[in-house]
Structure I
Amino acid sequence: MRDCQSFNDALLAKIGWRLLNNPNCLLGKLLKGKYFADCSILQATEASVMSHGWRSVLIGRDLLLKNMGWTVGDGVSINIWQDPWLCLNKQERPMGPPSEQSVDLCVADLLVDGGAQDKLIWSGTKGGEYSVKSGYYVAVEEEPDTRRNDAGFNWKRNVWALDCAPKVKLFAWKLLKGVIPVGERLLERHIEVDLRCKRCGNNESITHLLFQCQFAQKVWQLAPLLPGMDSSGMLVLMVVWPSICNQKSLLPAGIVNGSVVPWVMWSLWKARNRLVFEGFSASPEDTLSTAIRMAREWSLQSKPEKPDTSRSRKPEMIAPTGTRIVRSDAAWSASSLTAGAGWVILSSPQNMTFQQHLEFVASPLMAEGLALREAVLTCQRLKLQHIRFESDSAQLIKCLSSNETIAELHSVVFDILKLSEFFDSVSFVWLPRERNVEADALAKGDLAMFEPLVVGEIVNALN
């Protein structure tokens with residue numbers, strides 16, 4: 001079950017997101033006229049007299065404020081010191097304090113004129129658009145109990161990224177939150193039940209049910225795990241969770257991906273419920289067999305089938321007569337945050353080739369975008385009029401050819417489309433990597449030439 005309060009906050013934040021991006025809708029006009037006539041919804045404050053609906057909208061708005069930032073375009077809308085604009089994944093601002101002369105500076109004061117408009121983005125999704133699912137995760141992390149009890153616990157990696165069925169992930173989340181209705185938890189909620197374990201008679205807690213009961217210990221002893229489950233001294237499940245879930249399944253289990261551990265916990269819980277409500281007592285061997293069977297079925301069903309490339313590959317598109325084909329690619333270094341860009345203008349009798357070194361490049365996708373932008377600029381300088389740009393970056397081509405957005409490419413995509421207005425006809429086409437060999441070699445060659453220079457400069461500096 002979802003945390004209802006957090007899910008409600010996430011749904012309310014969706015209303016705030018729509019009001020922010022579509023302020024001229026009927027609801028937006030009504031609320032703005034009454035509650036925030038002189039500012040945006042992000043700056044709106046509580047009024048002395050306000051409706052329950054507006055109070056709820058502000059709760060969702062506050063959730064947005066905790067995980068929103070700016071992607072930089074022309075920089076006019078972004079204050080250097082007050083607004084989060086340094087990172088797309090979390091809220092980061094320059095370290096202050098600012099001088100009196102720079103306190104009101106905008107990012108535009110650091111840039112040359114021109115560029116896309118600044119855009120407010122939601123940091124919880126790749127495209128920068130708010131979703132209830134991502135908002136729910138943020139709301140859950142903001143719960144008072146969460147802040148107090150699981151600071152530093154990575155829910156995304158340790159729970160939601162588990163390679164198992166969604167129902168098992170949700171069960172794992174409930175385990176770690178301590179909301180599984182075992183005897184002790186029910187009694188804490190003032191529900192009159194027998195808190196004793198139905199198998200051994202000891203108090204039934206979550207750790208007792210899953211690890212300390214003799215029945216559970218027998219199941220874990222039989223489980224094909226390396227190095228094996230040791231429940232002695234296990235007091236706080238959240239502390240040991242990453243280590244127990246990373247245990248590898250031995251080959252006889254037949255589990256291709258992931259670990260069998262979450263499935264065993266799920267099977268123990270199901271066996272407990274059958275005993276309580278149906279009076280059926282499964283053996284440890286049957287309980288483990290059920291877990292392994294479910295894990296194996298999930299592993300086989302979730303394994304993607306290899307596509308039949310002989311039938312699914314699309315035939316090569318032939319460019320119209322008089323259209324120049326331009327192919328671009330990039331090579332990126334994570335250690336130095338630099339990239340090599342290469343692009344090729346196909347021509348007869350010999351192709352025209354270009355290279356450029358790029359610095360302060362945050363990701364390989366950004367490198368691909370910058371390489372294509374350089375190719376567009378080159379074609380503009382050469383006064384070519386009919387162009388087909390080709391890249392092996394499917395994400396980049398999709399952003400240029402459709403309405404799909406990726407936050408980090410906001411400015412680059414705007415630049416490419418703006419520059420493309422110079423041409424009489426232009427198109428952006430994806431091509432397989434194996435057909436982009438020449439541009440790839442140029443990009444890698446540029447990056448390889450630069451990296452030894454960095455080492456040499458460091459050595460010279462030390463001497």
Structure II
Amino acid sequence: MRLGKTLTALAIAGAAYKMGKIDKVLIVAPTSVVAVWPKEFQEFADFKYTCRTLLGDKTHRLRELSDLQKFPFKAMKVAVINYESTWREGIFEALQEYDADLIICDESQRIKTHDAEQSKALHKLGDQARYKLILSGTPVQNNAIDIYSQYRFLDSTIFGENFYKFRNRYAVMGGFNRKQIVGYKDLDGLIKKEHSIAFRITKNEAIDLPEQTFETRKVHFSKKEQELYNRIKRDSYAELDSGGQITATTVLTKLLRLQQLTGGFLVKDDASKPEQVSRAKLDALSDIIEDYVIGSGKKLVIFARFIAEVKAIIDLVAKLLPRGMKQVAIYGDIKKEDRGDIVKQFQEDPNTTVFIGQIDTAGTGITLTAADTCVYYSKNFNYATYSQSLSRIHRIGQRNICTYIDLEVDKTIDELISQSLAKKEDMAKTVVDDWRVYFE
């Protein structure tokens with residue numbers, strides 16, 4: 001994980017395009033990763049291409065794919081879509097008609113279940129494509145048979161086209177009606193076949209990696225959510241522009257509502273408690289938890305700014321974690337005398353895999369080096385607090401490369417906060433001098 005799978009795939013696609021072997025590419029990825037691909041192309045592609053992300057409602061997705069097919073100039077055509085949409089009526093048929101020369105499955109463990117709708121759709125699309133590539137840091141998550149469906153898409157000659165023959169070959173069945181996997185056989189043979197067309201690299205082998213790597217996962221609002229965000233932004237601008245003294249406090253108060261909304265919550269004028277109005281970031285976080293915690297067995301630190309967000313994340317993690325895995329959390333309501341034991345549990349208990357912290361409360365003074373990956377669900381405007389929070393996992397005792405993942409709703413206050421923190425700006429001064437920038 002985090003060793004350059006995307007860049008490698010991009011280079012392979014570019015080489016194939018320059019050799020005249022491919023013209024059309026379909027990339028299938030988790031929803032939170034879809035928007036990452038165009039940025040990778042923009043930064044690294046040394047060949048002509050045009051890229052469309054198939055997000056939004058069905059009509060918009062189909063229009064984007066149609067426009068891509070009609071692109072009049074010589075260039076690699078790249079369509080990027082999320083797994084859950086590939087099998088939907090109308091979209092699947094359009095993807096068949098698109099007839100990609102190369103299909104790339106990013107985080108291919110998403111099709112590990114052989115009879116899931118998105119897996120069956122990818123099998124059919126893969127049978128049609130000339131070239132296929134799967135990318136995963138965790139191809140086998142809970143069971144060795146997870147590999148079958150991914151290889152059924154990639155190359156059905158490796159393990160065949162019949163899942164039950166594959167299972168009978170490598171799994172020992174038992175339990176109720178002999179329908180549960182109780183063991184495995186000939187795993188050496190399975191691994192040998194798997195690696196006959198695979199390449200694997202670990203962080204220990206990648207000696208030129210920096211000590212810290214930073215990744216941004218773009219999150220997209222639905223049309224209704226975006227309209228709500230835009231309305232609040234316009235109203236805030238109108239109130240500030242109507243006159244009176246512009247202070248950091250007044251501007252930050254208006255920005256606060258926008259950031260609460262990107263996190264999924266909003267406090268109405270006549271209400272005392274926040275109301276959940278979006279699951280966009282929670283859905284993106286689900287992908288990360290599945291990949292890093294459930295899939296690879298890694299520990300994960302998650303920071304968020306608001307208590308409503310922290311509690312929503314706690315509920316989400318409780319639903320996602322399998323039996324035996326635990327989570328801990330530190331936020332404003334947790335007594336200070338209890339926090340030391342909470343940190344100790346995360347550091348020492350192998351079954352406690354997720355730490356959730358309110359950034360102002362848990363972003364300083366504690367050691368979380370049991371994890372090497374940290375997700376920022378949301379951040380505040382304070383650079384000192386952000387800088388301190390980075391050091392919770394990147395400090396003495398850490399033996400691994402540290403990875404930081406920012407969840408940002410596209411074209412919102414989230415991006416402006418990240419830009420300001422990157423510049424180490426004095427936010428109090430910035431929002432007074434340039435407050436209009438935040439509401440344009």
Structure III
Amino acid sequence: MPAGSRSRRRSSLRARLRGALWPVPVLAVVLAIGAGIGLPAVDGVLENGGEHPLSFVFGGGPAAARDVLAAVAGSLISVTGLVFSLTVVALQLGSSQYSPRLLQTFATDRAVQLTLAALTATFVYALTVLRTVRTEDATSGGSAFVPRLSVTVAYALTLVSVMALLLFLGHLARMLRVETMLRDVHDEGTATVDRELPRGSGGRAPGGALPAGPGTPLLAGSSGFLVDVDETELVAAAGQHDAVVVLVPRMGDSVVSGTPLAHAWTRAGTGDPGELRAAVGRAAGLDFERSPERDVAYGLRKVVDVAVRALSPGTNDPTTAVHALSHASALLGDLVTRPLEPRRLADDDGALRVVVPQWSAAALLELVLEEPLQFASGQPAVLRRMAALLREVAWRAPRGLLDDRLGQYLSDVLAVTAESTRVTGEERDDWRVRVELALAGSWPVDHSPSAVTRTSRPA
């Protein structure tokens with residue numbers, strides 16, 4: 001397997017583990033079992049001479065040790081059940097009030113994972129140590145054994161678990177706030193953009209046009225969302241068949257089995273299309289849900305979901321929609337300053353082999369505004385924020401990239417505002433002037449768009 005392919009598979013495995021709730025608690029349970037077996041052995045060595053050399057350890061007898069460990073195990077399993085119940089309630093609230101896609105972010109929260117790890121590890125450790133406590137009646141030689149250091153460690157782990165529970169309750173209260181969820185999604189989306197579209201990465205791409213004529217469709221063998229592309233393996237497969245491969249879906253798009261996953265142009269008699277189709281299928285990673293690892297539009301999708309859910313008649317929370325649109329504006333403004341061209345990949349000889357499509361600036365703008373605008377009728381605060389979003393994106397986008405699209409959406413926002421709200425015509429004219437000034441590279445200092453003193457867009 002090529003080194004790039006192995007690296008990509010390791011990265012995909014790490015992403016899956018980070019997105020799951022169980023790996024950290026399972027690791028903690030394994031360590032607890034090891035400690036529950038190893039520490040009593042240390043106790044046996046320390047007490048070989050009779051008196052335990054450590055003065056701070058547990059000083060009770062076998063019955064007291066059993067009572068302490070049983071109390072620790074019994075209480076901790078009850079508390080663990082409580083934490084699991086609270087976690088499920090938090091997941092239900094986040095799913096019903098904000099967006100089901102936010103559950104993915106909640107599951108990756110380290111505070112939740114570490115709390116569950118501390119509670120389950122303490123429970124398993126106490127049970128493992130409990131089996132080593134012996135009374136005089138239970139041994140043939142008549143000698144009792146109390147793992148004093150091990151019981152002391154169980155007491156310390158209990159204190160740690162109690163502190164973890166208190167911190168978890170405070171953390172859970174913060175996590176259930178929509179502002180916290182939006183911030184986490186924003187941070188996640190920014191990290192993906194920085195990783196996939198680093199600034200200054202729009203260097204010279206392999207030249208050359210695609211071969212003439214229609215390509216050969218390479219059909220998908222399974223369904224799912226495109227979450228990863230092993231570019232090294234894909235380039236190698238295309239080079240082996242002397243082909244140019246153009247993927248159809250963007251990262252995060254849905255793929256249906258039996259539909260074209262890619263198109264290939266090959267020279268006559270240079271390879272088996274079936275082998276190339278299998279290689280493309282192996283290189284394209286499909287999953288049952290979208291992933292934030294490489295999907296630069298997924299963060300925007302989550303934020304827009306929150307805004308749309310807030311604008312639904314059952315929720316009717318325009319303030320949350322305004323906050324979500326503010327995060328969407330920041331993410332979109334960052335994206336339009338990055339290179340959004342399709343990735344053109346060449347082999348070692350410089351020949352074009354693979355083209356990976358990318359989300360365009362127009363598609364991202366449509367993602368942010370299409371659905372919220374549909375439900376923003378009669379919401380003046382939300383419509384004002386949409387006009388401000390258009391102004392902010394107009395300021396940040398390179399000249400000419402989105403001018404026409406921004407103008408079209410501004411006209412839609414003004415039309416919905418005029419039809420469904422009491423916002424004055426003067427204020428609507430002010431929105432238009434501000435967007436036009438931003439497109440021209442000017443941003444008034446005061447609140448009047450006709451102010452003489454203006455700032456110019458930085459180069």
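Values in this text are rule-based calculations from the coordinates and carry no lab data. Nothing here was measured: the structure is a model prediction, and the numbers come from that model. Cβ atoms are built from the backbone, for glycine too; each structure is taken alone.
When distance in nm of label points 7 Å out along Cα→Cβ at positions 180 and 340 is calculated for each of the structures I, II, III, the largest result comes from I. Ranked by distance in nm of label points 7 Å out along Cα→Cβ at positions 116 and 364, structures I, II, III are topped by II, which has the highest value. When FRET efficiency 1/(1 + (r/R0)^6) of positions 60 and 164 (r between Cβ atoms, R0 = 35 Å, to 0.05) is calculated for each of structures I, II, III, structure III gives the greatest result.
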